Structure 1
Amino acid sequence: MAESKADKGMEIVRKLFAGAPPSTPIPAELGRMTIEHVFGDVWQGKDLELLERSLVTNTVLVALGREAELRLHLRGARNLGIAREKLEGMITHVAHYAGWPVAVSACRVLDEVWSEMDAEQA
């Protein structure tokens, strides 16, 4: 029997956000859509690898200055094995297109996430 979109979505969510603190509650319908559509459909496509999707997502979040979501997705990137140096390179690249303020903020968030995850592993 084929996995449901919810099952596929939860598999990605568990992989990406392992060890993340509980998130702010969202309405049930938005949560269902997030799991089934965003992670059960969008993150399942064959055109990009999971690591590429993570890097693209982090890039967009940096450019938009979405620090709360960036914090979560940087954790996801590290959980997938994306090197800090690659994320720093992405942030530097984004600085030239989206501006220095969002890049500097992203560097701060990256440092906080890495420090938190290092402390969790100690």
Structure 2
Amino acid sequence: MTTQEKLEKIVKILDSKKAEDIQVIGITNLTIIADYFVIATGTSTTQVKSLADEVDFQLGELGVEARGIEGVRAASWIVLDYGDIVVHVFYRDTRAEYQLERLWADGDQVDISNLLIDGNGADK
């Protein structure tokens, strides 16, 4: 599975499970950590865990295993590391506190509106 295919699958999974404010930031030119950050918000810690579990489950079904998963116990910020893509699923207040989008503002905002059910991208 290519990075682009994986990225599209992750965004579609999060969108189908009603994640809010999904954003993708290209960070290839900024760091060796990964090529992309996917950032999404859940409305409760239960939804945050459910979103992360669904990404992990569906990618696992495709033979793509996370290198690491952190934050499951607290479920206010869960990170799934797929090597080339790092998925950050936040509870709303936690996302506002850490503001990853601001920290990685030099990255490339990726237009994902064509991947979302309602086509509204980050304005969802």
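A few points about this structure:
- Computed 31 for relative contact order in percent (Cα under 8 Å, 6 or more apart) - originating structure among 1, 2: 2
- Origin of the derived value 20.1 (mean count of other Cβ atoms within 10 Å over residues 9-16; candidates 1, 2): 2
- Which of 1, 2 yields 12.8 [mean count of other Cβ atoms within 10 Å over residues 57-64, calculated]: 2
- Structure (1, 2) behind the derived value 2, 11, 20, 23, 19, 15, 8, 2, 1, 0 of P(r) over Cα pairs in 5 Å bins from 0, in percent: 1
- With distance in nm of label points 7 Å out along Cα→Cβ at positions 33 and 49 derived as 3.2, matching label from 1, 2: 1
- Identity of the structure behind -22500 (criterion: helix-only ellipticity at 222 nm (-39500 (n - 2.57) for each DSSP H run of 4 or more, over all residues; to 500), calculated), options 1, 2: 1
Coordinate-derived values only; no laboratory data. Given the structure is predicted, the values throughout are model-derived calculations rather than measurements. Cβ atoms are built from the backbone, for glycine too; each structure is taken alone.
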